[in-house]
Structure formats: C-alpha cells, structure tokens
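Nothing in this text is a laboratory measurement; each read-out follows from the coordinates by a stated rule. Everything numeric in this text was worked out from a predicted model, so none of it was measured. Cβ atoms are built from the backbone, for glycine too; each structure is taken alone.
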Structure 1
Amino acid sequence: MRNTAKILFAFVVVSLFNNVPGFGQKINNDHLLNATIWYQRAGEMKALCYQAYNLAQLRLDQTISKPLSGKLAIVVDIDETVLDNSPFEARCIINKTVYPKGWSEWVAESNALAIPGAVEFLNYASSKNVEVFYISNRKVEEKEATIKNLKHAGFPMADDTHLMLKTNTSNKEERRQNLLKTHKIIMLIGDNLNDFTDIFERRCPYERNFITDSVRNEFGKRFIVLPNPMYGDWESSLFDYQKLTPEEQAKLRKEFLREN
C-alpha cells in the first residue's frame with residue numbers, strides 16, 4: 001500500500017508539472033511563426049541590423065572627433081543585439097515548448113551566430129580605444145559558454161571584465177551605474193527599451209510609447225535599437241508582466257489590435 005501511495009503521489013506531481021508551461025505541457029507557439037521566419041529569412045531584417053550598426057559607427061566617429069576625457073565605453077546587450085538566438089525560438093515552435101525549457105542547453109552549445117554588422121562595428125570601436133561592455137540578463141552560470149560563443153563569433157573584449165550578467169535582478173541600471181564609476185558611456189545598443197534606461201522598467205504599453213516619444217532625440221544618437229519581434233518587454237507589458245496561460249495571452253494579443 002505504501003508503495004502504491006508513493007506511485008500515485010508521483011503521478012499527481014508529474015501531472016501537475018506537465019500542465020505548467022515549460023515543464024512538459026505542449027504549447028501552441030504558432031503566434032511566433034511569422035516573427036521567427038521574418039527574423040531568420042527576411043532581407044529587411046538584415047538591412048535593419050546593418051542600418052543600426054552603420055549609424056552606430058557614424059555616431060561613434062562624431063563623438064570621438066571631439067576631445068573627451070576618461071575611459072570611453074559602449075554598452076551592448078547580447079541576445080538579439082549581438083547574438084542571434086532565433087534557432088532557440090524555432091525549437092520552441094517545433095517542440096511546442098516555452099522558455100526556459102531548452103534555453104540552458106542552447107546557450108551551452110555556444111553556436112549562436114552574430115547579428116549582421118555587430119562584429120564589424122564592435123571591433124571598429126575597440127580599434128578606436130573604446131571599450132565594449134556586454135550587459136546581459138543571461139545568468140552568471142552561463143558566463144563561460146557565453147564568452148566562448150562571443151569569441152567564436154569574433155567579438156572583442158569577450159572576457160570576465162567586460163561581461164556583466166544577471167545576478168539578483170534583471171534591471172540593468174545598477175550595472176550601468178557601476179560602469180559609470182570608471183567609464184563614460186557614449187552609446188547603448190539593444191533590442192529592448194530597458195537596455196537603455198530603467199525609466200521603461202515594468203511599464204504598460206501606453207507608458208512605454210509615451211516615454212519613447214519623450215526621449216525621441218536619443219534614438220539614433222546614444223540609443224541604437226535592433227529589431228526583435230519574437231519576444232521582449234514589449235510583449236510582457238501586454239500581459240502586465242504576469243504569468244498567464246497561452247489562452248489568456250492569445251486573448252490579450254487580440255485585444256491590443258488597433259483597427260483604425
């Protein structure tokens with residue numbers, strides 16, 4: 001009887017976890033299909049990335065043409081800013097899973113390709129004595145695999161000193177402020193508005209748009225944005241940063257559609 005009770009208990013626990021996204025339940029990810037195919041196959045995707053990094057180089061040249069004191073730094077995000085993780089999204093679609101299931105395995109492979117234009121620009125910045133710092137919300141445990149991936153892709157300064165990964169919070173402001181103690185940040189590059197300033201943190205879609213308008217003059221100057229239609233705080237904000245079922249998420253996506 002005791003063994004039977006244990007087996008029944010184990011069955012209940014497994015069943016419960018199988019109904020939690022990321023723990024075994026098969027999820028319909030068809031909403032990711034067009035975004036991921038566009039990201040992987042569209043020439044427009046590459047064009048936008050080249051445009052962003054061409055503009056970054058132009059702004060860098062303008063900035064360093066003037067006398068500046070102290071050590072200069074460029075801050076970049078990693079995922080979908082310098083490394084392309086769209087194969088992970090593709091796996092989620094095919095396998096009907098969601099993050100974080102499979103993510104650590106993908107990172108450990110260290111095979112993510114460079115975003116178009118990123119390697120060339122960051123090596124150019126390095127040649128101009130501008131240090132590159134990678135401020136990412138990858139976990140500290142993923143540092144070794146991340147450094148290996150960055151080096152393999154050809155990025156400069158891929159080392160412990162220049163990688164600032166997530167410890168106790170996903171808010172990057174503390175890490176940026178720590179960097180400002182020793183360096184002047186002349187440019188920030190990312191695919192998420194939170195990569196630039198924490199005034200965007202945990203804001204609803206309307207607030208995020210209002211704030212974007214209020215700092216419009218920074219975009220294309222200090223702030224360089226990369227495209228990412230697959231995921232990000234733009235989507236989390238639709239759900240009010242809550243963990244919702246796939247059905248609840250689908251309902252909210254439709255509610256945010258604008259018909260006029």
Structure 2
Amino acid sequence: MAKIGFIGMGNMGYAMLKGALSVFPKEELVFTDVNTDVMERVTKETGVMHVQSNAECANAAKFVIFAVKPQFYGAVVKNVKNILKSDNVIISIAPGIGIESLREALGFEARIVRAMPNTPALLGEGMTGVCYDHSAFSFEEKDVIDKIFNSFGKYRLVDEKLMSVVTCASGSSPAYVYMFIEALADSVVKYGMTRDMAYEFAAQTVMGAAKMVLDTKEHPGALKDKVCSPGGTTIAAVAALEEYGFRNSIIKATDACFAKSESFK
C-alpha cells in the first residue's frame with residue numbers, strides 16, 4: 001500500500017509530488033489525474049506509479065491529498081467518500097473549503113489537514129499555511145505531515161480562521177510579484193536595457209530583497225529607509241509609487257483575494 005496518494009496533478013499537485021520524492025521513496029507514492037497524457041508524462045519523469053481513478057488512488061494510500069481546484073471538490077468527494085476511512089489522513093489544499101465543511105461532505109469524522117501552498121513549491125521554495133487538530137493524529141502521522149510540507153519549502157501552523165488570509169499573503173501573491181518584475185523590466189527596457197537582462201536584474205533584486213527581510217529580521221520599512229538617501233534617486237521613485245497608489249493597490253488586491261477565497265465556503 002502506498003503511503004501518500006495525490007488526487008490531481010496540476011501545478012500544486014506536481015510540486016508537492018516532486019517535493020515528496022526528495023523525502024519518500026517513489027514506491028510509497030501514487031497519483032491520479034483526469035488527463036491520461038499528464039499521468040503518463042509524470043510517471044515517465046518521476047517513476048511514480050499512477051492509477052486510473054480517484055477511487056483507486058484513495059484506496060491505495062493512507063495519506064490522501066486533494067490537489068484539485070475547489071470547484072472540483074464535489075466530484076472528488078463523491079468518488080472517494082465510500083472508500084476513505086477514519087485511519088486515512090486527508091490533506092486539502094483548496095482555498096475557502098473549511099475542515100468541518102469537507103468533513104460533512106465526506107459523511108464521517110474524517111481526519112483532515114487543511115493547507116494553502118503556493119507555486120514556488122515547484123522549486124522547493126514554497127510557503128504553506130497548515131492547520132489541523134494535533135490531538136487527532138499520532139506522532140508518526142504528524143511526522144509524515146511535517147515531512148510532506150517541509151519537502152517543498154517552508155510552512156507555518158496557523159489557526160484555521162486565518163487560512164483565507166494565508167491565501168492572500170502567499171497563495172495568490174506570487175502573481176503580484178511576477179507582475180512587479182514584468183513591470184520593472186518593461187520600465188528599464190524603455191531606457192535601452194535588453195529584455196533578458198531586464199528580467200535578470202529585476203528578478204534577482206526581488207529575490208535578494210526578500211532574503212534581506214528573512215535573514216536580517218529587520219522591518220521592511222527600515223530596510224527601505226536604508227536605500228533611500230536624502231534627495232536621492234530611490235526616495236524620488238518611492239515618492240512616485242506613493243503618488244500613484246502602490247501600497248493601496250496591494251491592499252485592494254488583498255481585499256479582492258480574501259473576498260473570493262471566502263466565497264468558496
């Protein structure tokens with residue numbers, strides 16, 4: 001019997017599978033997907049066995065990861081609800097779908113871990129919010145949960161009421177960062193830098209600035225101030241960002257993201 005089964009092999013399912021392969025032997029993993037070509041490709045790339053249905057996957061594994069979009073949860077639950085048992089551990093990564101509502105849909109006292117990863121998990125640099133009732137799991141099960149989420153980046157345990165906030169902070173926000181990189185690159189291409197060079201400068205700067213926040217533990221505002229010399233180029237640019245609503249646009253984006261996440265309930 002496989003230890004971990006993945007239902008869905010989109011970006012997040014694939015990222016989590018790749019991470020798990022760095023910790024667990026391929027023989028302990030199994031997956032399925034609606035797309036046969038995808039299954040064959042992933043098996044060829046990873047050596048992990050695939051099965052033809054959600055029911056087969058749920059029947060083959062103790063830890064079952066629902067790695068599908070929230071609009072497909074109804075179909076997945078219908079496929080597996082008569083197969084999963086109380087000794088299974090279910091990991092759900094859908095935004096907005098709470099533990100209790102998923103438990104009710106499954107129709108038994110399922111043991112559920114709710115998580116919100118993000119796409120940098122594809123490179124082992126994911127950030128995931130995780131919540132579950134620790135008293136419902138054995139030490140060995142909690143160790144496997146820890147290994148799964150550490151395998152593709154970092155994770156933090158959070159209260160379930162913050163899971164939609166996690167979606168805003170890390171689940172959806174890589175898209176904003178990519179937009180910033182693209183816009184910064186466009187702005188310097190305008191002044192003669194080549195496109196490839198512009199993306200390298202912009203992306204490396206974002207990565208380095210993020211590492212400064214994480215490694216120094218300094219407040220981002222303090223780090224910003226260190227770059228802003230009096231009367232210099234940076235403070236002029238910062239003033240322009242403020243004039244055109246840079247901070248407010250991020251806050252409004254979070255408001256929209258939060259509202260959408262909550263709408264899946």
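Quick check on the output: -0.42, -0.59, -1.39 is log10 I(q)/I(0) by the Debye sum over Cα atoms at q = 0.11, 0.13, 0.22 Å⁻¹, for residues 141-244 alone, derived from one of 1, 2. Which one produced it?
Source structure for this number: 1.
Comparing structures 1, 2 by relative contact order in percent (Cα under 8 Å, 6 or more apart), which one has the largest value?
Of structures 1, 2, the maximum of relative contact order in percent (Cα under 8 Å, 6 or more apart) occurs in 1.
With distance in nm of label points 7 Å out along Cα→Cβ at positions 77 and 149 coming out at 1.4, pick the structure among 1, 2 it was computed from.
Comparing all candidates, it corresponds to 1.
For the read-out semi-axes √(5λ) of the Cα gyration tensor in Å, a value of 39, 21, 17 was computed from one structure; give its label from 1, 2.
2
Rank structures 1, 2 by distance in nm of label points 7 Å out along Cα→Cβ at positions 101 and 205 and report only the one at the top, that is, the highest.
Comparing 1, 2, the top value of distance in nm of label points 7 Å out along Cα→Cβ at positions 101 and 205 belongs to 2.
Could you tell me which structure in 1, 2 was used to calculate helix-only ellipticity at 222 nm (-39500 (n - 2.57) for each DSSP H run of 4 or more, over all residues; to 500) as -13500?
1
Can you tell which of 1, 2 yields -0.55, -0.80, -1.01 when log10 I(q)/I(0) by the Debye sum over Cα atoms at q = 0.18, 0.25, 0.31 Å⁻¹, for residues 93-132 alone is derived from it?
It must be structure 2, since only it matches.
Identify the structure, out of 1, 2, from whose coordinates distance in nm of label points 7 Å out along Cα→Cβ at positions 197 and 221 was calculated to give 1.1.
1
Comparing 1, 2, where is Cα Rg over 2.2 N^0.38 Å, for residues 69-156 alone highest?
When Cα Rg over 2.2 N^0.38 Å, for residues 69-156 alone is computed for each of 1, 2, structure 1 gives the biggest number.
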